[in-house]
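Take a look at the structures listed below.
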Structure 1
Amino acid sequence: MKILLLGDVSGNLDEGMKNTTFYLERELSKHNQVLVLPPRRAFFPSTVKMIRAFRPDVIHYVHGPSIRSLLITRWLSKWARGARTVVAATHPNLSRFGNFMVRFLKPDIVFVQSRKSEEFFKNKGCWTALLPSGVDLNRFHPISFDKKTSLRQQYGLPENAFIVLHVGPIKSNRNLKVLKSIQKEMDVQVLIAGSTTVKADIRIANDLEKAGCIVWVRYFPSIEHLFQLSDCYVFPVLSSDGAVQVPLTVLEAAACNLHIVTTPFGGLTEFLSEGNGLYYFNNAHDMINALNICRKNRSVQTRSLTEAFSWEKVTAHILKCYRNLNNEGEIETNSLNKVEK
């Protein structure tokens with residue numbers, strides 16, 4: 001099968017959509033021909049020429065959706081006659097006009113990450129498949145106590161502290177102020193690794209540092225080390241535009257068998273059940289209570305929550321959806337609502 005992925009893998013891979021594109025290309029390329037193109041080049045004559053020569057069977061827009069992504073997908077499909085179109089609703093960003101235009105620009109299938117998104121796109125006449133993000137279970141894995149200690153020494157972090165980690169862009173829509181409360185009210189060390197792809201809000205970073213948090217805004221080629229040396233991962237995002245609907249970092253933390261304290265963000269509750277060291281919170285009081293439980297009870301089995309979400313299994317499900325696209329551009333809907341375990 002020939003697959004055109006519209007996504008960005010340039011620069012540092014420290015942002016959710018870049019990593020998603022990277023892993024999809026890696027897995028899909030094992031048994032298919034895959035061409036990755038950045039959406040910003042969609043209207044270049046050279047891009048149209050390349051697509052006509054490649055003749056993809058499927059055009060899959062990884063980012064979005066937005067009115068721009070829907071327009072680009074429709075535009076490129078005209079130059080790849082017979083190609084089926086797929087749009088991922090990992091980070092919906094549709095204006096009022098975009099909401100109106102969905103039913104006129106609808107792709108053959110929309111990959112959604114929450115029931116809310118599923119309902120929205122179905123009401124617009126779209127075929128949907130509920131599909132989570134994936135995780136590299138070989139890269140992100142638990143390590144021994146001795147290795148954890150060694151990594152803390154390597155990164156200059158306190159060996160005996162209870163380290164609470166957060167990874168992602170330092171922006172106002174991420175609700176990072178609650179991390180100051182954790183640092184001030186608890187005997188822990190908060191560690192924040194900011195993205196370099198998304199420009200950090202220096203004011204927020206400085207406030208976090210003044211509160212005693214350790215804030216690093218640089219690229220970590222071995223980001224798995226930060227998860228492995230930590231004890232707990234906190235994901236405090238509330239705003240729907242603050243992250244992809246199933247944040248990769250939550251899955252990566254779970255794969256490393258960390259305690260996880262998170263808001264019921266996006267589609268997380270669709271795929272990850274509370275328990276085994278995973279706690280959902282709706283306010284600062286519940287968050288602190290969950291963290292206290294994590295500190296007292298070091299027993300955790302969050303790794304078991306991720307077994308269904310390896311990139312291999314997620315990609316296999318994506319391929320199944322591709323293949324179910326029939327000649328009329330519709331899909332067979334059986335077994336498309338869950339990732340097979």
Structure 2
Amino acid sequence: MKLRDIAAALACELVGDGEIEISGVAGMEHATESQLTFLANPKYVHKVKDTHAAAILAHEPVHNLPIATLVSSNPYLDFARALELFYQPPRPHPGIHPLAWVAPSAKIGENASIGPFVSVGEHVVIGRNAVLHPHVVIYEGVQIGDDFTAHSHVTVREFCRIGNRVILQNGVVIGGDGFGFAKRSDGTHYKIVQTGVAVIEDDVEVQTLTSVDRATVGESRIKRGAKVDSLVQIGHACVVGEDNIICAQTGLAGSSVLEKNVLLAGQVGVSGHLTIHDNVVVYAQSGIGGDVPAGSVISGSPAFDASTWRRAVTAYPKLPELLKTVRELRNKIARLEAAADKGADHHE
């Protein structure tokens with residue numbers, strides 16, 4: 001594909017030779033002489049001189065280097081779009097595989113592809129263009145919109161609801177029982193039936209081996225555009241807001257509410273029954289035990305302001321030395337006080 005054609009497809013300004021043939025896209029360190037790469041962060045501009053790429057996506061032309069440039073206001077986004085020009089995941093042929101089981105009362109939209117060993121329960125409704133890969137299980141009464149993709153070993157439990165253009169990666173469980181038990185007087189635990197559902201809105205993607213529990217009563221909800229990474233636990237009655245990013249190994253205890261554009265880095269723990277307001281950023285391995293005001297950037301466990309946390313962690317390795325200094329100062333003061341007392345007694 002010629003570079004000028006890529007520029008046209010991405011609506012980028014072309015600076016350099018548009019006749020260059022591009023065979024694919026790659027990162028800066030791994031790109032070959034026929035590939036396109038990108039520069040999204042200006043602090044890495046020094047690496048451009050070492051790339052073998054034929055062309056680069058960047059915010060501005062790369063001067064003094066023999067490399068063609070596609071000038072973009074968002075190089076990382078356009079790099080993602082360029083990938084789609086060269087690679088599309090294989091899509092199974094439409095139809096229901098003879099080794100799948102679809103309940104007679106289920107309603108499947110046109111152009112669906114249902115693979116072998118898929119099970120679709122009674123009264124399920126699935127919209128157009130669905131792709132259910134092998135071993136997907138859809139329980140009774142589930143409602144799913146258009147352009148749904150479920151990879152192998154996805155499970156959607158009874159009566160849950162899923163919107164349009166939702167992608168569930170391998171091993172995701174939507175609507176498993178919330179972790180709810182009542183303690184008897186003898187110390188044993190009585191299971192609380194989980195009568196609620198899990199609701200996944202439009203344009204949500206959930207990565208591998210993640211669980212979104214159903215609510216004890218009411219619903220758990222993942223709102224439009226949220227992206228949830230692998231190995232995340234979302235407890236019962238949680239709300240994950242629009243366009244949230246939740247990174248791997250994060251856990252939300254029950255009734256956690258995340259508003260719009262919240263970013264939780266990896267291994268964040270949320271204690272539950274709290275609200276994280278709009279546009280909050282939480283650093284990795286943080287522990288959140290209370291409400292977080294809108295726009296906060298926090299870190300640590302328990303989490304607090306990230307700039308204060310950075311100063312604190314910088315000081316932490318110096319604490320033994322500081323403690324030693326304090327002890328020496330205390331001893332010096334004690335000696336000075338003792339000498340002063342002795343001098344006072346002498347004058348008396």
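Values quoted throughout were computed directly from the atomic coordinates according to the rules given, and no laboratory measurement underlies them. The model shown is predicted, which means the values in this text are computed figures rather than measured ones. Cβ atoms are built from the backbone, for glycine too; each structure is taken alone.
To test your reading of the models, identify which of 1, 2 gives 6 for relative contact order in percent (Cα under 8 Å, 6 or more apart) when calculated.
Working: 1: 16; 2: 6.
Source structure for this number: 2.
Have a look at 1, 2 and say which one yields 233 for volume of the Cα convex hull per residue in Å³, as calculated.
Numbers: 1: 133; 2: 233.
Answer by label: 2.
Determine which structure produced the value 0.85 for FRET efficiency 1/(1 + (r/R0)^6) of positions 145 and 233 (r between Cβ atoms, R0 = 25 Å, to 0.05), calculated from the coordinates; the candidates are 1, 2.
Going label by label, the one that fits is 1.
I have -10500 for helix-only ellipticity at 222 nm (-39500 (n - 2.57) for each DSSP H run of 4 or more, over all residues; to 500), calculated from one of the structures 1, 2. Which structure is it?
On the way: 1: -10500; 2: -5500.
So the calculation was done on 1.
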With mean projected area of the Cα convex hull in nm², for residues 201-256 alone derived as 3.2, matching label from 1, 2: 2
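Given a computed value of 0.80 for FRET efficiency 1/(1 + (r/R0)^6) of positions 217 and 313 (r between Cβ atoms, R0 = 41 Å, to 0.05), which structure among 1, 2 does it belong to? Mind showing how you got there, number by number?
On the way: 1: 0.80; 2: 0.50.
It traces back to 1.
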Top of 1, 2 by FRET efficiency 1/(1 + (r/R0)^6) of positions 129 and 185 (r between Cβ atoms, R0 = 35 Å, to 0.05), largest first: 1
